[in-house]
Structure I
Amino acid sequence: MNTPARPRVKRVLLKLSGEAFQPRNGGQGIDPDVLASLAAQLQELRDRGAEIAIVVGGGNIFRGLKGVDSGVDRTAGDHMGMLATVINSLALQAALEKRDIPTRTMTAISMPAVAEPFIRRRAMRHLEKGRVVIFGAGTGNPYFTTDSAAALRATEIRADLLMKGTKVDGIYDKDPMENSDAVRYESVTYDEALKKQLRVMDAAAFSLCMDNEIPIVVFNFFKKNEMVRVFESEPVGTLVHQ
């Protein structure tokens, strides 16, 4: 099958896991150097004309399923994880504003003293005005991952592309961290991703993007300038398409 051309895009939804924020030594918390690097990359993306929305995870602080292992009720654990994503969102907002990038954090759980509530039309207006919009607290519901939140928000704001930043350079047929013979896909269809159970995103997120024809590019967030290359439609990472 011929590899499809990468889509030309303007409005993007960037999905970052909480692990992207944690110190390089593998500890918990937020690494200020990582935040500064991310803010610099986002500034370059914005300077190239991108309208940028971001969904962040909270695994560097607390993960709901980990709470279950410690005896925390799943619903309570997931709500704790949502609050962790808000901490990451506010930290990223502060890093962007240090670079004079206008930024708004919007949350799915109402906390008006901290951030704006998510209102779709308001979010789209922020993007039209050149503001970076960070979506915190996932979907606001337990049992849904931040990948599902990213797919949902990308659909709601009519994003041209969902950019999924990971620690590997695309989707593989098996875990490349554990298998030296793992093969990277240059592109896969949504159907193939679901049938092969390629777990870089959960099935609900893939299905939502498939239903709304939002392409996904999975790329190595830690590789310098990779985010900009994805925006410029260069053939990096793995494209998931219709």
Structure II
Amino acid sequence: MLKYKRILLKLSGEALAGNQKFGISSDVLDNFARQLKEVHDLGVELAIVIGGGNIFRGIAGQEQGFDRATGDTLGILATIMNAIALQNSIEKMGVPTRVLTAVQMPEIAEPYIRRRAIRHLEKGRIIILAGGTGNPYFTTDSGGALRALEIGADILAKGTKVNGVYDKDPQKFADAVKYDNISFDETLTKNLKVMDAAALSLCRENDLPVIVFNILEDGNVKRMVNGEEIGTIVKN
């Protein structure tokens, strides 16, 4: 019995790099594609928002001399590159997929139109929503929260390299404690960096639950949609 019928899966761009420092790992892409096909075959309507941090991060670009708006624009283009790569891997598995972008690129992908995106889902296609919101100063977390609400997703699932939300960085502190459930208010008060504050506030105001889990562990997407206890759930 599926717990979630329509989900928006926010994928970390950094996760696409795998063990590399940057770029796209074909092994990680294939792993993602297999997991996505698995849940698609269960009848889940699946929308994906993907980051671009494996190629370029807007905020990091400021350290290289880019102004924030220019850096974010490069980051937006990076998400579109990742979306096309992921589409290719999913379609090799025989699953129909559409890339819709928040910026106009008609020769490469469809423009994002809410009704069109929903129609693709209803027809059994996986949709990849690239380009964030199309605006600088907004992260792909904010783009994910916005798109999840627009398409009526049951949950916003954030696939990362870690298996949930901790009170401090588990990669730096051995005594870090994992939360199974936590409220939006506590997450914001403790500044736990689950997502950026704008995205969390949007989810809180519209009562959209968020689950944070390890996307790199094979089978976790299926476990998540079936309602198994993995990762951390953030909700009101």
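Structure summary
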quantity: Identity of the structure behind 1.8 (criterion: distance in nm of label points 7 Å out along Cα→Cβ at positions 47 and 111, calculated), options I, II; calculated: II
quantity: Structure (I, II) behind the derived value 15.1 of mean count of other Cβ atoms within 10 Å over residues 95-102; calculated: I
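Each reported figure results from applying straightforward, stated rules to the coordinates on display, with no laboratory input. Note that the structure is a prediction, hence the values are computed from the model and not measured. Cβ atoms are built from the backbone, for glycine too; each structure is taken alone.
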